[in-house]
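Student: The structures considered in this document are given below.
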Structure P
Amino acid sequence: MSAEVLGIDSRLVYTVLIAVVSIQRLWELGVSKRHQRALKARGAIELGAGHYPWMVALHTTFLLSCVAEVWFLDRPLRPLVAAVAMLVLGAALTLRWWTLTTLGDRWTTRVMVVPGEDLVTTGPYRWLRHPNYLAVVMEIAAIPMVHLAWLTATVFSFANLVLLSKRIRVEERALDEVAAGGAG
């Protein structure tokens, strides 16, 4: 029961949205690798590398699941739900970009810290300890709901929360021990 958006099957429009998000994520991985090299040159230490492949797998399968659910389970487009989901996605992307620009070359997709460097307390970090994770939570809830892929939104929101509970513990340890000048 697909709808049309400007005369085009809404599932196709949605697939293009997912492709754009995927391209953005690939670009971010490139930025992250550049930043990782710069951080390592300054003596950065990586913590929690063991959970990183799980994060990559979660985010990759999430994007694939969005498309698969819409096409194979024929999820409908509900304009009001889609509009709200796009607003949430826009807010999440704004928060994500604010986080990236605030951290500058300290932003990576991995947990890396340079011992002794001061914590960032500007930008969104004035109010939130982990603003990028809030953005990710919002994205994982909103992106599927653009085309009512509620199963993907539910399953991956739960899986993301499980993974983030591990990730945030690792990051807190890194920030508290390593960045403060303690042992890694």
Structure Q
Amino acid sequence: MMQANEDNTAWRQALRREMVARRAALSDSVHRELSARIVAHLRATLTAPGVVAFCWPIKHEPDVRAIVDRWATAGCRASLPVVVAENAALAFREWTTETPLEADRYGIPTPATGAWLIPDLILLPLNGFDAAGFRLGYGGGYFDRTLAALSPRPLAVGVGFEINRLDSIRPESHDQRLDWIITEAGAFKPVGA
């Protein structure tokens, strides 16, 4: 069994690199266009939650800040994830357009101050994803631990580009299924969910 887990871990590491490279190859104009389509599908599919968590776009991930801004004008509070400890669930700190951000240990812009919030909805970036609703992140397991720990569990919406769609991410027992996947092609409920 150890060999199978090691093989899957190595496969996932290589796949992560390939998925990030696919996004990096997008021109800025194509990236903006695809992100705008994702935002349009988010707007058409979901209503503004009380508290939304989203990820600051890094490594050419989809930029969904436009929907966060729109929901904020409707009274939604926005938050960004904060790594509070290794191998632990994430916490979420309130974010507004005036919130100063500092790079965390991974280089991700994060609020250094602000109220701690519990999201109703989390917009999760997808390095890779499959039709069954499983996502390939960066390998830290932070979002899987967070979704497993929060009660009630927030709506988990994966946002990604079709170039990162896979037949399967080869999910493992800790992987948490998403409730929705939204790409530039539309909004999808996972198969079998």
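Student: Ranked on distance in nm of label points 7 Å out along Cα→Cβ at positions 73 and 105, which label among P, Q comes first with the largest value?
Tutor: Values: P: 4.5; Q: 3.9.
Answer by largest value of distance in nm of label points 7 Å out along Cα→Cβ at positions 73 and 105: P.
Student: Quick check for you: by distance in nm of label points 7 Å out along Cα→Cβ at positions 97 and 121, which of P, Q is greatest?
Tutor: Biggest value here belongs to P.
Student: Can you tell which of P, Q yields 49, 36, 32 when Cα extents along the principal axes in Å is derived from it? Kindly include the intermediate steps, with their values, before the conclusion.
Tutor: Numbers: P: 58, 28, 26; Q: 49, 36, 32.
This value belongs to structure Q.
Student: Same structure, new question: Out of P, Q, which one gives -22500 for helix-only ellipticity at 222 nm (-39500 (n - 2.57) for each DSSP H run of 4 or more, over all residues; to 500) as computed from the coordinates? Write out the running numbers ahead of the final one.
Tutor: Values: P: -22500; Q: -10000.
Among P, Q, the structure yielding -22500 for helix-only ellipticity at 222 nm (-39500 (n - 2.57) for each DSSP H run of 4 or more, over all residues; to 500) is P.
Student: Oh, and also: One of P, Q was used to calculate relative contact order in percent (Cα under 8 Å, 6 or more apart), giving 32; which?
Tutor: Details: P: 32; Q: 23.
Here the read-out was taken from P.
Student: Can you say which of P, Q returns 16.2, 53 when Rg and Dmax of the Cα atoms in Å, for residues 49-152 alone is computed? Present the calculation step by step, with values, prior to reporting the outcome.
Tutor: Details: P: 16.2, 53; Q: 13.3, 38.
Label of the originating structure: P.
All of the numbers you see were taken from the coordinates with simple rules; none came from a lab. Only a predicted model underlies this, so the values are computations on that prediction, with no experimental measurement involved. Cβ atoms are built from the backbone, for glycine too; each structure is taken alone.
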